[in-house]
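A short reminder: the numbers here are calculations on the coordinates, not readings from a lab. Please read these numbers as outputs of a predicted model, since none were measured by experiment. Cβ atoms are built from the backbone, for glycine too; each structure is taken alone.
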Structure P
């Protein structure tokens, strides 16, 4: 089974004094949150080892729909956003080509490099 994005992230506990009042009002000692991880973009050599499918973006397209179609898992939408360097659908226009990397196990191996 493929990894989910959050499986690759560290968990941090925000106990900053700056938030002491907010935490106290909510009767909390800390807030657990994910640490944003920088995922390096694959090198040209790594990309050459992938099968890249192309999809022309049309009105109504969504990353999650494309991920469900291509990877059988809508939760992997973020791979398309990352690989295309367009973090949200607002960054993609009708007529743009969206690149879909395969196979997933090879794509995941680049995250751990």
Structure Q
């Protein structure tokens, strides 16, 4: 099993990690987000549907990436968090920094 899937859907790039966002699992996601920025793919939806948990390093990666996308004129958005991940995003107030959607299509349509 790969730890990450990336697809282009016209309006945005869909990135789907397959593992918890724990420090030991973050390198492929960080590299993929860097590649998106480097290639000008600035509309990214990070699909958390398969992510069971997010630790503090994962939260740092998300916050840093969101800020870097904004600085480049783009956006990083989150979709499909499970109840635990949603609670983590809310408790840490990361959901105030990064838009969170509960439907991938809704996240994609939010890019204007």
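Numbers at a glance
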{"quantity": "Structure with the greatest value (metric distance in nm of label points 7 Å out along Cα→Cβ at positions 49 and 65, set P, Q)", "calculated": "P"}
{"quantity": "Value 17.0, calculated as mean count of other Cβ atoms within 10 Å over residues 9-16, assigned to which of P, Q", "calculated": "Q"}
{"quantity": "Parent structure of the calculated result -7500, given that helix-only ellipticity at 222 nm (-39500 (n - 2.57) for each DSSP H run of 4 or more, over all residues; to 500) is the read-out and P, Q the choices", "calculated": "P"}
{"quantity": "Distance in nm of label points 7 Å out along Cα→Cβ at positions 41 and 73 - highest-scoring structure of P, Q", "calculated": "P"}
{"quantity": "Answer label among P, Q for the case where distance in nm of label points 7 Å out along Cα→Cβ at positions 17 and 57, calculated from the coordinates, equals 1.1", "calculated": "Q"}
{"quantity": "Origin of the derived value 13.7 (Kirkwood radius over Cα pairs in Å; candidates P, Q)", "calculated": "Q"}
{"quantity": "Top of P, Q by distance in nm of label points 7 Å out along Cα→Cβ at positions 81 and 97, largest first", "calculated": "P"}
